[in-house]
Structure formats: structure tokens, C-alpha cells
Structure I
Amino acid sequence: MSKIFSQYKIKDKVIKNRIVMPPMCMYSADEEGNPTSWHYIHYATRAIGGVGLIIMEATAVEKRGRISSKDLGIWDDNHVAGLKKIVDACKPHGTQMGIQLGHAGRKCEVTAENIIAPSSIAFSHAYQTPNEMNLDDIATVIEAYKKAAERALKAGFDFLELHGAHGYLINTFMSPLTNKRTDQYGGNLENRSRFLKEVVRAIRTVWPKEKGMILRVSAEEYAEGGNHPEEVAELINRVKHEGIDIINVSSGGVVQAPINAYPGYQIKFAETIKANTNLPVIGGGLLTSALMAEEMLQNNRVDLFFLGRELLRNPYWALQASNELQADIDWPKPYQRSR
């Protein structure tokens, strides 16, 4: 049997297959951070198309934590109803729903915001220089993550994903390239993992232990002096006991650096994270081929795999892959005539 279409259980949820739609910003929210009709159609279409786990786009825990002014928000109780509507549109199709809790940090592009980061270093000349966070700022953001998790629970999400990748706030605490602090939040690996650890700990006071938590990481920073998969694994090992269940392995975005991207270019990173943390991983990177995904799963290189751009191009990838691999899965009843 095709392993792509085998079930996978994380905590109290059974994912019907190994196909994950990763967070991809749609930049289509209204000015208050609420979903629009675009989101309902976009996500429900991928659920109909057979995706096992959808992780919704980076959703800001603070208004100053948006990447753009068109990002989804979860910093206010008023956001819950719109997010719940997306969940309610997807789950009847057998898809588990996750949401990525994000904070852009120094990569916030909303010029009206006073942006923050662990150190006062701009991402590039095109970005604002952030204010270095003091201890009160850190406590405020940790509380924002906790409140966001409470709202995600009310909206009916099955999983939370913490955005610890791509140069956003959590990631910039983890990286020596962007964290030049000399207090308890900077310097060695233990200190650079502290902010993430305190965020996870706060979230787990409100997010049930039976529900899964995913951490997305940039396992490779592609720059001298930056984190590489072995260091990222060590950072994860200092945090995982607080309640991390699975690692979503990506790379880059911390600083401007060239990336040699090709189909599966991040899979070796995922293998290293899996081996060094003993945690399951979600891997991917420009994947399009069902046969390639099947190989990765059969050889236990990854536990689940993500399709990003491919699911933008083809929301029915899972249905087509089931035909290619001769896997007997349930198709939506209105589509069965096309099998």
C-alpha cells in the first residue's frame, strides 16, 4: 500500500494521510486582520482535494507582529469567528486543521508599527530598524502567544504551529546572526532557546496536552556563523519537553543569503533534525512528484511531507496521486465519476 495514504496519529488526532499543506501567506485579510471570502474558498478547496493536514498561514499574535497589513490576525477575540468559519468549512472533508501562530519581529513591513526584535538590527536597508526588546516587551509577547492559543482553541483548530523559521521573531532569538543580546536571552544555545521555551510553556497552560503542537524551524541559515541543522537540533532538544510534538523543517530567511533550491533540497536537513531530536518531522521543498514523496516516507526519511507551491497550482494533487499510485482512497462523492 502507498505510505502517502496511510494514517498518522499525533496526540488525539489521526491524520488521514501524510500530505501537509504548509503555511503560505495569502495577503488577503481585511485591514483588521479578518479572513475574507478568499480564505474560505482557498482552504476548503484543498480540504476537498484530499490534504490530510492543513496548516493555515502565519497568523499574527500582535498587530505589530504582522508581515504585511493584509495578514490574518489572532490578537483580538473578534478574530475567532472568522477563523472558526474556515475550520468549519474544511473539517467535514476529513482534513485536520492547524494554524501557524506568527510574529514578524524585524520583518514587519507595516511602516506605521514600532517593530521589535531581540537586537536592534534591520533585516536590510529596505526594512525598519527594530527596537531591541526589553524584559517587559518579552513578557508582553509571550502573553500574546498564550492568548492567541486560547483563541485558536475556541476556533476549533486541531493543531498549533509555532513559526520559528524564516527570520521572524522566534527565529531571530534562536539565531546568533540576529541575536546579539548579553542577557539571559542571548549568547549560548541555552539562552537563545529561552524565549521559545517560555512561549511554549505559556501556550501549554491553555492548549490541552492531548492536542499536538508543531514547531517550524529554519534548519539551515546558509550563512557563515549562523545555525546549521545540528545546532537547530540542539536548540529543539532544549525545548521539546515543554510540549513540542513534531518539527516542520524548512530553511533560510534569517538573513539575505543565496539558496540552491531543487526538488527535495530540505530533506537532508529534516533527516538530521529527526535523527538528532528523536522527534517526527514534516519535510519538503519544491516537491511535485508522488513517487519522490513515497520514497521519502518508505525510507523513513520523513514522517509527513509538505507541498506548498504545488498545492497552489493543483489543489487536487492528492486525488491525482492516488490514481498514479493505485491507492484506494475515498474521493468526494460529487467527484467520483472522474476517477
Structure II
Amino acid sequence: MRIMFVAAPLQGHLMPLIPLAAACRDAGHEVILASGGFPPDVLGLRTADIGARFSLERSALRAVLRHPRLARAEMRGGAGTSFVGEIFGRANLALVAPLLALAERERPDLIVYEPLSEAGAIVAGRLSIPSVLQENTLWPATELFRSVTTSSVLAGTDIPAPELTIAVCPPSLREPIGAEHVVMMRAVPCSGGGELPDWLGAPGDRPRVLVSHSTLNGPDTGDPSAAVITAADAVDAEFVLVRGRKRGTLPPNVRVVGRIPLDRALTHAAGFVHHAGAGSVLGGLAAGVPQMTTPGAGDRKHNADLLARRGAGLAVPAKAITAADLNRLLTDPALHAATREVAAEIAAMPAPESVVPALEKLVSG
């Protein structure tokens, strides 16, 4: 079976698809990743760059000009999926032609796409082959699909619904997807590459807190690094700024590293502070590490609120993080207990390799 995995040319969109793609490859199927801006490590999978004309910035600017009130709500994290639907409805227009050309060469039997790359669904429809929608955020995949396909740019376009939807959000974080033909799958972290220093691969002398930020630049990235540096002296812990910027003299308990495999580093972490991106939230939960998130634009407020309501994380604005917040992250027993519960829930969910037969059945009938 030939399977094409499609993601918007953004690492945060592509990396959640890589574990299932690798599982399909390991089961003997031909797999190709159609995306762009690939991370250093894609687990040896074949890739094809379809993102030459893709511009998130240009699409976002046009959406802002067309929907200014919705854009303001989006910056507060209060637009739901409506504004992101407008952005990616427009952005997907640049992906359809190169993806169709690729598919005509590769002749896939199945297309798997993430919720903001409906170009995959469009091409599957044109080739009359089945498609699968794989969730990669904490928003229900079906809601994002609906927002993109009904956006002002794509409304009226023939976009078939997926034959199967894969949901990855732990059930205790939100209501199950209300759709037919849904299968659950464990969200397996994928780092996309980087070297893990020896000292990060072992426990430290003090509790270790990883501090990370978004791979995207923008007006509100939610980077917690500055506030953590300011508070670090008053916390008995070791802080590691992942992909951190050089900031002059740092407190003695703060270190800076480049790109690292976060999933492996989280094994020995006592806390995780980050921008509330879906991949970071799910990765921290899978590792059983208490989290502090910085709610903000896009889905970040939604993600932070879900985590806080479950009791498995704290939501603190990036500039407001204090030593008291960091100490609570490390010592709150209720926070630690809820985190362990969700980690066990994720571990019990089906692994990517167990989902492969469902994909095979779509093609074999």
C-alpha cells in the first residue's frame, strides 16, 4: 500500500504525524511525507517539499484585513477555531497544485492529513482515493476540519469528509469527538532531531525544569524564559532553556541548550514550562511531568485551560511567572497526582502500530 502523509509546512504540524507514518513504513507500506520545512530527523522517511508557495504570514495578514474583529479575538485566544480556519483555508490554496502533482506521480492508495492541511482531502477527492484525518492538537480534529472547509476562501470547494478520523487527545481532557468512524491513538512525541547532552540523559543534583518556547515567531510567542531567569535564584532547581537565546550573565542554576529531543530530556525532568503548544502539552503529559503553560493567542489559551481544568498543569502569563509559581510546579501534590493519572491514561491508549490495520482496511475494503 502507498500512503501519503500531508501536513502544512510547519514542524509543529508535521511531527505528530511522523510516528504513525513510521509505523506504516515498518509494516511494509510505501510512505512519503508531503510537507515542508522538515526537521533534521524524520525517522528515515521519504519526504517531498510542497511548501514553496506556502506563506503563513501572508495568509494571516489577508485574514486580518478581511476579519479584523475575529483577528483581535484570536490574539486573546478567544476566537475558537474560526480565525485559524480563515488563515489555513487561504494557506491551503498554495498546497493543492504541488500536492496534486506529487500524488499523480506517486499514485498513493491513501492520504493521511492533519486538521489544517485540507489540501490532502481535496487531492484525495480528485483522485477518488480514501483519506484519513489525523488529529494533532487538543482541538477536536473534526472542528478544525469544519472551520477550514467552511472558511470564506474554501466554501463551495468540493472537499470530501475523511473515511476515518484518528483522535489523540486523552479522553479526560475533553469530550470525545462526536463523529462516526473515529479511532483513538496514543500521541507519541517526536522531537524532530537534536543531540541530547550526557548530563541531560541522567538525573541532576537538583530537580530539573525544562523551559521551552514555540518554533514559530509572532507577536505573542509566550516565551517564558525571561521571567524564569528572573525568578530562578529563588528556586532550588536546575533550569534548562531549550533553544534558548544568549542573555548575558545567567543565574548559576540556569543553563542554555540548543535543539534537543525533548521527549528523552523529559524523562529526568521534574517540571516543564512552555508556551502551551499542543505538542508540548501532549509530550509533557505522556512523560508524566507537571507543566506550567503561558496562555495566549491561537490555541494556547484553549490548551492551557484544558490542562489546568484537568489539574495537570498551571496556567500563568509569561511575564507574570514568579518563584512561588515555580515552587508550586515542583511541590504541589495534587498537580503531580493528576499528571500521573493522565500519563497512565495515555500509556493505555492504542499505539500507532495498532492503528495501521484500520488504514489497511480502508484500501482493501
Structure III
Amino acid sequence: MNNTNRILSSLLPIANQCPVIEVVSEKKNRPLWSVMIPTYNRTKYLEQTLKSILTQAPAPEMMQIEVVDNCSTQTDVETVVQDIGQGRISFYRQPYNVGLTANLTTCIQRSRGHLVHILHDDDVVLPGFYQHLQAAFEQEPTLGAAFCRYANVDEDNRPVYIPKLEQQTPGILSNWIERIAVEPLIQPPALVVKRSVYEKLGGFHPELRYTCDWEMCKRIAAYFPVWYEPQILAHYRLHAASATSDVIKSGANVADRRTAIEISRAYLPYPLADKLSHKAEEVSAINTLGTARRALSRGDTTTTMVQIKEALKCSSSPKIVGILTLVPILAGIERMKQYRYKRAY
């Protein structure tokens, strides 16, 4: 058994839990690209999303573009697609709501291209995205995936966060699994994956909802080289409502992340699996206490307590306990800053 088959065989227990991605039967005339846009009950930014693709899309025989609607009930997604796409963008509607994770897997299953880009309905790609990432796969045929640097933007397209550079120049990331295993470092619009990789590894894990994309990134990095493009070529949109969402109030986001950590423990490099998993739990706890601090600064004590409890389920290391004691102090400082800002205006 060669090394690739040996490594992939170790993934079988995980892959068996995930939906199968069948091999595309059409051997000829397949497009290079499949750009798949999952959506549900939201068209506010869809026009921007679709136009960002169309302005740089090659001919139809080179790029499949399809919107996959998770049986929307409040918006007419198909009309928006028809108006913007003018026949260039295909549309598929689920017969019933299958859930977020299953709809993402449907995007993969319906893709026909060699390279799959899942672009959510409120994110955008910048000029040059497809050109630069295509060049990466052409230069390094062994790649499993490639991603670019991105910016988080607010509802008015203003950048609010840009992640640090992973490296200064384009190329394969060294020891990438050791970084991506610890915390999510890729947002979905920045990532392109070979369809053949999905065919080997399966679709998104059905037990996950809020961290299914992170788990997929870990799964890919565990078995395939990953390329990094340092140019900012994608925008990931943040929404103001996310700060007070039901997910955070219930702590479901943190519970989902713990599940993702446990799932990936089975396929992380054997000598490092426990160390990386424990580190991921601690980082998750730190981030969760940050959420608790922000909730407390808003006076939302219920969410604060939920997030603290979830943080301690992730890790109760001395470092976490030390940070926990600072939460009220830091929340007070944050509240004072907010008050001064309001007084200034």
C-alpha cells in the first residue's frame, strides 16, 4: 500500500460518517470550475455576490455557476438569479429544507468542475480570484486545495478585520495542519478545493453546523498540500445581528466547535493529535471568554454565563482560569470606551 492510500485508509471511519461525493461520470467536456452559491431566505447581497463572479468568469464551458437554494420561503431567489444571470447562472431548489450542512454538501454533489468554489450568498470575490488560484493548481498538480488572504467586511462593505499573512509569497504552506487544527484560519469564500479531493474525503460532516467548514479544512490539510495566495481576493461578510444571535445565547456555537475538535482528533498526525486537540480546546475557550466579555459589556449577563460555562467545558487550564478572572474588569473597560465614544459624538 503506497503512502497516499495508507493515509487515506486511516480516514475511512470519518469518511464513512460523511455523505459520499460520487465521481463525475462525464469524462469529457467538464468545466474547469464549479462556482456553487448556497442560499436560504436571503437576497440582500446576492446581486453583489453574483456580479463579483460574472465580472471575471470565463466562458460557460470553463465555469459552471449555480445557485443552490435550500427551499427558501420568504424570498424569490430564482427571480434574482434570472435577472442577474440572464441564463448564465443555473438554479437548483431543494425540494425541502435540508439544513445548512446538507445544502453545502449538495453544492459539492451538483458540481461538475475539476475545481470547486463554494461562495456564500453574501460574500464576494475580488478581480483576479479565479485567475490566481487557477495558476496555483496548474503550478502544483498535487494540491488538494488553495486559498487566498481575505478581509472581513461589514454590512456596508467596509473592512473590519484582515487576518495576518500566513506567508509573504504564494506557495504551499509548510506544516499547515498544525495551524489549521488549532483554530479556523480560512473563511469559505477564500477557499477552492479539487473535486477529486471531495470524492476521496466525502462531504461536510453531518454532525456539524457552525464549524463544518473548519472541520473540512482540517480534513483536507491532513492529507493534501494546501496553497496560500497572500493577495486579498475575497470578502467575508459579518452581520451586526451575529453579536446577539440565538446561537451565541445558547452556546451552540461553542458546543459545535468542541465536536469538530473531537472529530478531527481521529485523523490528525498521530504524534501530534492530542497536543493539537488540547491546544484547539484552549484557544476555543479563550475565544469564548472574549465573547462572554463582550456580552457582559452590553449588560447581557445571561449570555455571559452561558459562554463562560461553555468555555470551561472546552478547557479549565490555569491559563483559562486566569483569563476568566479578568472578564469583569475587561468588560468594564470596554463599557467605558463605548460610553466615551458615544459622549464624543
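Read the figures in this text as sums done on the coordinates, not as results from a lab. Source: prediction; values computed, not measured. Cβ atoms are built from the backbone, for glycine too; each structure is taken alone.
Here helix-only ellipticity at 222 nm (-39500 (n - 2.57) for each DSSP H run of 4 or more, over all residues; to 500) was calculated and came to -9000; which of the structures I, II, III was it taken from? Spell out each step's value before the answer.
Working: I: -9000; II: -11500; III: -14000.
Corresponding structure: I.
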| said: Tell me which structure, out of I, II, III, gives 17, 46, 32, 6 once P(r) over Cα pairs in 10 Å bins from 0, in percent, for residues 103-158 alone is calculated. | reply: III
| request: Match the computed value 19.4 of mean count of other Cβ atoms within 10 Å over residues 79-86 to one of the structures I, II, III, and report its label. | output: I
| Can you tell which of I, II, III yields 1.8 when distance in nm of label points 7 Å out along Cα→Cβ at positions 39 and 207 is derived from it? | I
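One of I, II, III was used to compute distance in nm of label points 7 Å out along Cα→Cβ at positions 311 and 327, and the result was 2.3. Which label is that? Spell out each step's value before the answer.
On the way: I: 1.3; II: 2.3; III: 0.5.
Comparing all candidates, it corresponds to II.
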